[in-house]
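Only the coordinates and a few stated rules stand behind these numbers; no lab work does. None of these values were measured; they are calculated from a predicted model. Cβ atoms are built from the backbone, for glycine too; each structure is taken alone.
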Structure I
Amino acid sequence: MNNGNLKQTIRVQREKLTAMLSEEMHTLALQCISLLNDREALDLLLSEALPKLSFCKHLYVLNADGIQTTDNITQSGKDESHFGRDRMDRPYMEGIIGITDFKLSDAYISRNKKRPSFTAVQVINNQAGERLGFLCADFDLRELPGIKEIYQEPNNWRQIKGDPAIRSSVFQQQRVDSQMDKHLDQVIPLISELMSEHGVFHGKLHFSSSRATIWLIEDPFSYRILNFDELIDPGTCLAYPQHAYHERAIVPADNIMPIFELFRRLRFADENVYLRAGSLNLINGMVGLNFSCDGSHYMRFDEFLEKDMDFWFGTE
């Protein structure tokens, strides 16, 4: 499974956050040095500095051993309940000692609110370079604006292995004809008609359970389930208004039927390794396949149409 694009997107977002925080944290850490033994003065300094750290949820100082020596300074005031807390074992403190003076932690689930969060940690050093403590700023990911560009899913072929227990017993099972298998000459034209003429942009055939799930352009947040009787009844189309082929669809309409026909071939090509479910999304152009071995594949529609049976069954 290639998740390099996702990791790259996360890395870019982290770089933006680091640039936003590192200079301000360094300046504040220098101001903390002379006040480390004065809890009230340190709390006051952090309270005055908090507005400069955009979107910071909690701001606090730890001593050199990771023990909290201030209150949690928040947008609504001081929270004394964390004073004296040992934070050295928290995930954001890993790798900070002896490696770097500033660290933006990996995202983690917060202990109290159970939300995705991260913490920026700035080491407080004296002029001799001796570690005196740590300045920490907590952030809740849901409260960060401006860094949530939509991640674009890659369209390269991706193969994902499924349950090892199913894979190990794949040759001990054999395909049994489902109701849908026996009536694909009716099912395939119907699902193709719904996708080309009635606003269905994502359709999935579940061959083994003889049903389909569909998503419509006009109501993309809900899916519909079509049972076997509905899949073999051409009158089902009357339940979904005619809809012009969507301008964002990248799959040519005349490719829809051949894609589902290729699903049919993968369903019947082998009695042990066979297609259990196949889907097509017209907007992103992706085909999704799930086989009896519980393996899944995702690839672009045009690449899928180019593949023959040798590719799928191991002779290539």
Structure II
Amino acid sequence: MDLRRLEIFLKVAELGSFSRAADALFLTQPTVSEHVRALEDELGVQLLDRLGRGTTPTKAGTLLLGYARRLLTLSREARQAIEQFQGRVSGELVLGGSTIPGEYVLPALIGAFRGKYPDVSISLRIGASRQVQEWVEQGHVEVGVVGALPASRTLETRQLMADDLVLVVPPEHPWVARKTVTVEDVKREPLILRERGSGSRETLEQALKEVGLELTAFHVVGEIASTQAVKQAVRAGLGLSFVSHRAVEDECRAGLLACVKVSNLNVSRAFHIVTHRDRSRSPLAQAFLAFVESQPTDRSS
């Protein structure tokens, strides 16, 4: 089977459209259609159902998808291995990051990595911690960085760096003048949470559990699936929130938000590098992991 035809078939199946696949691959739609038709003729089976403007894989197409992904992955790995043998590191690496490491940690690491290996192309997908773990399990990303330890035994983890969640309040809030507050104080205030499945929320729930409390004891006024949106909501006076210190240190330093210590609550965690335990890693993924391990990423605080 021709690898280019497999790549085109895979893109059509993933995007559900010949036209969208053509745009993504910088090809014309007739060219994409011809490649898929040629693959179907070669195999003697229909791979895609054409449903109006969209497409969906047939049972045979679904069967082929898994093999196509593996073959294309092996092809990329072989090319990367040869280039690495020749003293070059190049190719494309897909990373996944949960919100905080994805927005505040990984961009700097990726920039430094590309400074060392300028021929590398890196795609970063950002989602909730559970979503990133699923991407790694399913092979959509090779390396993930998350804020919650995965429960799946198919995933291998190593600690990247520590992180603390701090209580943030608007700059005009009366607590700004106080050195500390208590959990009982927080229970009387409107509280904004991250969405279910986020590492930040799971860390907060675990910290509360350790002092015998649950989120039901608090006056929750909203759940928001974005740290940036949470910060804006706090600034607007919607409520208070527990946010990664790494995500708010600039705003707190500039006086746009205020960080308040909760005396009897320890909301700390670590960011973890996540890889699949049984999948082989590409040479590029190995190079990225080795690079990250060599960086002074403030692992202890």
Structure III
Amino acid sequence: MEIPVYIITGFLESGKTTFIKSTLEDPNFSSGEKTILICCEEGIEEYDKNTLEKENVYLVPVENETDLSPSFLKKCQTEYRPRRVMIEFNGTWSMSGFIERGMPREWEIAQIITLADATTFEVYMSNMRQMMAEQINFTELVIFNRCTKDTKRNTFRKAVRALNRRAQVMFESEDGEDGFDDEIDLPYDLKADVIEIEDDDYGIFYLDALDQPEKYAGKTVRFTAMVYKGRDIPKGYFVPGRFAMTCCADDIGFVGLLGKGAVSDSFKLRDWVKVTAKVILEYHKEYNGEGPVLEVTEMAHTSKPKEHLIYMN
């Protein structure tokens, strides 16, 4: 029998304990299934063991990262025989390391959720970027809590999508009201005959086009890019794109959308070009399904931008 595992991560005081308590109390989520709650850090908010046991939830504390081992998890499985597992993960521990070490055969990760305090997120991204990336890379949902009318929702959303474009983003206000808010305020005019993408806005265009390709279907865009051609690109295609930094100086990669058109044949690898193209939707394995493809109508050599590296946060 498959046992679902729910992992809740985030830094200390990000609201993980409050979120878990409210989730366990939600009748839409819990109907008395035997649950073990593996708690990997002790915050200000505490669990009441008696209340948990009444809900058939058993608290299992873990103090050290090395203790959260496959043998320990197997021991939990044998001792408690849970129907469900929740892990309050320590945000300073390695999520990738935990996943690579493995879990009991019956356990299957059902969902990973990251909690973030909107009042401290920018500071953490500036000073502990790699730790934040470690949390967000694997998550399916990022919940920003303690939001106000001044919260930089677009900036936060861009930072999340730069690390994990599949992650959903949710904002929760100080009074507990919440909701999904995935519409980006774009810095260019989607209604223009030709959508001009400025150098600083390429990252926004790239993420938004991948996230909501149908929004760009049939539209014409123009931007500056570097030409990439290689064996990993489908025959007859190339990639006009940019080098981008996602989480740190060690994490720089080339990002771009597939392009096609005979006009590209006379351009070489790493040429800087001004591209005008119509966006169409095509199925490609590179997109794991249908995605945006640039049907190039014009392309001309241009100078290298003053700031050739773009920042995806």
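I have -13500 for helix-only ellipticity at 222 nm (-39500 (n - 2.57) for each DSSP H run of 4 or more, over all residues; to 500), calculated from one of the structures I, II, III. Which structure is it?
Label of the originating structure: II.
Have a look at I, II, III and say which one yields 13.9 for mean count of other Cβ atoms within 10 Å over residues 117-124, as calculated.
II
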